[in-house]
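Just so you know, all these numbers are worked out from the coordinates, no wet-lab data involved. Bear in mind that the values here come from a model prediction, so they are computed numbers and not experimental data. Cβ atoms are built from the backbone, for glycine too; each structure is taken alone.
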Structure P
Amino acid sequence: MDHKPGAETERHRIINKGGKIYTSQYDEAGPLRVFPGRLSVSRTIGDIEAKLPKFKGNPEVVIAEPDIKSFEIEKDHDFILIGSITIFY
């Protein structure tokens with residue numbers, strides 16, 4: 001799953017928890033961002049400004065909980081691929 005604020009499931013979760021999604025007023029074609037935190041990702045470790053109320057953050061909007069999928073390995077599976085990607089703008 002893509003942990004970007006524009007992904008449908010992430011967008012619903014962010015808004016339902018009191019967050020907002022926006023683009024920069026200077027670059028409307030830029031990445032969508034999450035408020036609080038001004039982040040272009042919706043799940044991350046750290047980023048205390050986005051999470052701690054004392055910094056006007058909301059711990060339920062930008063979360064560190066991973067998206068985990070599980071399945072049974074079957075005889076016809078030749079291999080398993082596990083991957084992760086980080087994109088810097």
Structure Q
Amino acid sequence: MNLEVELKPEVEAMLQQRALDRGFSVADYVEQLIERDILSAQSFDHILAPIRKGFQESGLSDEQLNSLFEEERDAAFRERQAKGG
């Protein structure tokens with residue numbers, strides 16, 4: 001796929017410098033950025049899939065989940081404070 005993107009001159013200059021600093025052509029550097037973004041989003045979705053499934057199966061509402069999270073966060077905070085941290 002070929003793309004044409006209009007960049008502000010200052011952004012273009014920064015992009016060229018970043019590519020040069022990393023030893024890439026601008027095209028290769030942009031391709032790497034896009035691939036990394038796409039693949040990291042997919043892997044993050046993959047990581048969260050079991051958590052999302054567990055939440056759906058739990059039957060908890062968003063409000064109940066938020067409340068549970070806040071209770072656990074507060075308990076962890078109190079525990080750290082009690083340990084002097």
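Ranked by FRET efficiency 1/(1 + (r/R0)^6) of positions 26 and 50 (r between Cβ atoms, R0 = 25 Å, to 0.05), which of P, Q sits at the highest value?
P
Given -3500 as the derived value for helix-only ellipticity at 222 nm (-39500 (n - 2.57) for each DSSP H run of 4 or more, over all residues; to 500), which of the supplied structures P, Q does it correspond to?
Structure of origin is P.
Identify the structure, out of P, Q, from whose coordinates P(r) over Cα pairs in 10 Å bins from 0, in percent was calculated to give 13, 23, 19, 16, 26, 3.
Structure Q accounts for this read-out.
For distance in nm of label points 7 Å out along Cα→Cβ at positions 10 and 66, which of the structures P, Q scores highest?
Q
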